[in-house]
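Asker: So, here's a batch of structures to check.
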Structure P
Amino acid sequence: MTGTERLNLTLRALMELGVVCGLAYWGYWREGLLLAVGAPAVGFGFWGAVDFHQAGRAAEPLRVIQELVVSGLAAAAIYVAGQHALGWTLASVSVVHPVLIYGTGNTLLKRP
């Protein structure tokens, strides 16, 4: 595994962890424990609900849009809950990750 691949994997893990923690933090801040559990479940339910491999040539752009929407909403949720630096950090990681993926000639969707 190259250094760039390790960096991409680390950014991916940070982004996914940030989405879970961000939505949970916002849910707890907003309504309490029920929303703290429900918000990440809904976010990842939306993230994993669609098999984009069936979309043909549109699969990769749709996957990028979906990931940016979910991580962008999580970043906005963290920001709204008062954690401005964390919100900006998650937003930045969510943009840098796909840029590095495509910059190295890879794709988000792996071929089955």
Structure Q
Amino acid sequence: MGMMVSLLVLSALIFFHELGHYTAARLMGVYVEVFSIGFGKKMTSFRKWGTEWRIAMIPLGGYVKMKGQDDSDPTKISLDDDSYNTKTPAQRIFILLAGPAANFVLAFVL
């Protein structure tokens, strides 16, 4: 039982962290392709607001996949207006820092 509660709390922290990145990216006009809680094989997903929202098998992290951001293949750079790569350095820093900032806000609220 304790393990399940720990995974649920960790998943909630991950959700708010990734939600910070997601919100900042959308505010900066970046198209978000995938919002995932967990890694590995997809267990379930749905599409809303142009983003695939998914829960994956390994609940030890999460990610927000933005258009033009493919760390595994740097040749897949997108130069569209709604791409992460076309944003200014200040906008990219804002997107990257929004995740930890969301965790600080959550800690303050709780």
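Asker: Matching task: 0.85 is the computed value of FRET efficiency 1/(1 + (r/R0)^6) of positions 54 and 86 (r between Cβ atoms, R0 = 35 Å, to 0.05). Pick the structure from P, Q.
Answerer: Here the read-out was taken from Q.
Asker: Moving on to the next point. Supply the structure label, taken from P, Q, corresponding to distance in nm of label points 7 Å out along Cα→Cβ at positions 70 and 94 with the calculated value 2.7.
Answerer: Working: P: 1.1; Q: 2.7.
Traced to structure Q.
Asker: Sticking with this structure for a sec: Assign the value -15000, calculated as helix-only ellipticity at 222 nm (-39500 (n - 2.57) for each DSSP H run of 4 or more, over all residues; to 500), to the correct structure from P, Q.
Answerer: Answer by label: Q.
Asker: Right, another one. From which structure (P, Q) was distance in nm of label points 7 Å out along Cα→Cβ at positions 38 and 62 calculated, if the value obtained is 2.8? List each step's numbers first, then the result.
Answerer: Numbers: P: 2.8; Q: 1.3.
Structure P accounts for this read-out.
Asker: Taking log10 I(q)/I(0) by the Debye sum over Cα atoms at q = 0.24, 0.32 Å⁻¹, for residues 6-45 alone from the coordinates of each of P, Q, which one would give -0.67, -0.93?
Answerer: P
Coordinate-derived values only; no laboratory data. Given the structure is predicted, the values throughout are model-derived calculations rather than measurements. Cβ atoms are built from the backbone, for glycine too; each structure is taken alone.
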